[in-house]
Structure formats: C-alpha cells, structure tokens
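Pasting the structures in now, so scroll down.
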Structure P
Amino acid sequence: MLNQLKETTTANLKYIAIQALFLVTFGLASLGKWQAGGVPDHFINQFGETWLASLPLGLALPFYTIAITETLAFVFFILSVFRVEWLNSSDKMYLRLGLILSLFIFVILSYGLRLVGEFGGTANTFFYFGVTLFALYLTEKESEMK
C-alpha cells in the first residue's frame, strides 16, 4: 500500500476528491436514513398525498429504496478507495459503478422533488446529476486513454 501511495501524483488527486465527495454525500445521507428508525414524519408529510403512498408497503418502499441505493453507492466508493482506484494505472470499476448508481439516485430524488412541487430542490438535483455525469465522463475518458 505504501508503494501505491508513493505512485500518487497530482493527476490522481481529482479521483481522491471525487471519492471523498461521494463518500461524504452518500455516507451521511444513508446513515441518517438508517438511524431514523423507520420512515420519518417529514417524509410521510411530504409524500403522503402522492401516488407513492399507495404503493405496496406504502412510503416505506420509496424511502428504503433510496436508503438502500445510497448505501450501495457508499459501498462502491469505499471499495474504490480500498482498491486504490485513484491511481491512473488502476481499473476504476467501483468508482464508475458508484457514479452510475449516483446518476440513478439523483433521478429518483429529482422525480420525488418534482412530484411534490419543490422546483428549487429539483433544480439542485439536476445540477448534482450534471456534475456526477461530468465526473463519470472524466473517469471513463482517462480509462480509455490507457
């Protein structure tokens, strides 16, 4: 591992920043959902009048879908760190998987916000999607150049 750390160059630092940003984003988001002890009141208040409440299991299904996908994204980014995927020479499989899953998470979140008329939050989520897509583009572009 020490030799791998010595191989790290400034060109690799962007991958460390991407990993760190998504670890913080999805680590804290998923932790908060699992610590809630069930579907929180604010989620019920926000989506209780939408068609999501009529799903099997009610609002537990969309809430835990988000919690599970955010947790899975966090796991992908952790695996990316442990596989030292920030090095240019490494295969960035878990980093790419995490970024692709993140795109779908942002689609889900954007749909929910749009559904309840939170247009500002929808716009923010659209921005997150775009930045994630750019990070994926950089990752794939440099992987192709190897």
Structure Q
Amino acid sequence: MKKRIFYDGIKYRLRNSRKILKFIEKVIGEYRKPNGNLSFIFMSDIELIKINREFLKHNFLTDVIAFDYESGDLLDGEIYLSIETIKRNANNYKVSLNDEVLRVMIHGTLHICGFKDSTTEEKERMGELENKWLMELGD
C-alpha cells in the first residue's frame, strides 16, 4: 500500500505531501477496495501531451491523465499531472496553485476509483465530489 509522488524534470514540489497522500488514502477508502500502489507524477505540458497522444490518441493538453491498473482486490494506478496546465488553470479560476493541485490530484484519484467525466452529468458529479473532498481537507 504505497502512495508516491514523483517529479519528472520540473522544479515544482508539493508542500505537505505526506498529509496529502494520507488524505488520498481516505478518498480511496470511501469508494474502493483496499489501497494498493498509487503514483502521482508531476511533469511538463510537453511530457504529458506525449502520454496523451501515445496512450489515449488525443492531441491536446490536459491537466491530468489517470491509468487504473487494478489487480484483484487492490487499487493500483498512475496519475500524471501537468504542473504548467495546473498553474494556468489556477490563474484562470483565480484560485491558489496549491488548491488547484489538490483538486487535480483528487480528480485523478476519483478516476482511479471508477468515476468518469465524459457526460455533463458525470462532470457535474466529479466537480461536486472534488469540492466535497477539498472542503474536508481544508477542515
């Protein structure tokens, strides 16, 4: 049951990472089977778009891509995050970088837990869950 954070060629470092990873375990526990291994990999736009093209056949920037490798009863996965896109989104939404990073980490975790965001209804539900968890983390 390991939760890890990696940084691929970027200067950004997440503050309070242990506390955040412990909180991510709580999110997973709310929706899924026992925790397995989950990695968060922070990277640049260039690197994330390469993953988006190669594995999802999408030719556009995104803030997060989640891969679910669930095996048996354990949740396993990788969540790739573009810190550059997250910074732009934080500026556009007029929120702190920290809050936007947390939102995107929660968003990716919800994907690993089986939530989708393809339809309007699914997007609204994901947004509600992100807000719920952000509020709980803030308390």
Structure R
Amino acid sequence: MPTLFTRIINREIPGRFVYEDEQCVAFLTIAPIRPGHTLVVPRAEIDHWLDLPPALTAHLFQIAQKVGRAIQHAFPCEKVGLLIAGLEVPHTHLHLVPADTIGDLDFARQNASTSPAELDAAADMIRAALAER
C-alpha cells in the first residue's frame, strides 16, 4: 500500500508543492510547527533515512539547502532547522522549519488548524523565493 507521501506525490491527495524533480519533491506540511514548514521527500518509498542510497541522500540534502535558503528568504529567521524524525509516516522526509530558538523546532507546537489560505500563501512565498534564486 502506498504511503501518504506517495499518494501526495502521485496527486491522489492534494499537496502544496514548492519544488519537484525526478528524484524528490518538497511540499508544505498541513500541520506546520511554524509558517513555511516544508518537507523534502524522495519519490522512492524508503522508510528509514539510513537506508537511502548515498547519491539520493546527497541530492535530498542539496534540495533541502536550496529550499531552505528560499524559506529563510521568505520567512526571515535566524536558522532553518532540519529534522529527520520519520516516526509519523514510513517514508523518509526532511523537515525544514524556520527557527529563531530551539523551541521553534518542537513538534508539540504543530498547528493542525492552519487554514488552507495560510498554507497557500506560505507556498507562494517559498516558490517566489525559489524563482528569485
């Protein structure tokens, strides 16, 4: 059975994509810790990041840097935190979160009631920042 992320990648479930190529995609999470919280996800269903082939790992991190710079431009912050938890969906994904303090990376702060309009606006801001770079 495909993972939730594969279903999003295949457009079976809506997603707010900010980047995609033949190896991975980046889209906003529907329950962001902070505005701009984005996931970088390989197209291949690989549960644990330790099992990623080295070339795919390198590519995911290159894209995470590219998208992370756009997030930092769109949502001014001290850092863009990168987290790999992998407990909620069995499909490797890198969380990119704008952060000014360590508390900004706390998953207990996820906002599941973020409106579609807020998510659309955040995605538009990231896509615009990516287009500028």
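Rule-based calculations on the coordinates, nothing more; no lab input. None of the values given here were measured: they were computed from a predicted structure. Cβ atoms are built from the backbone, for glycine too; each structure is taken alone.
Supply the structure label, taken from P, Q, R, corresponding to distance in nm of label points 7 Å out along Cα→Cβ at positions 53 and 85 with the calculated value 3.9. It must be structure P, since only it matches. Structures P, Q, R were shown, and helix-only ellipticity at 222 nm (-39500 (n - 2.57) for each DSSP H run of 4 or more, over all residues; to 500) at -17000 was computed from Q. Computing Kirkwood radius over Cα pairs in Å across structures P, Q, R gives 14.7 for structure R.
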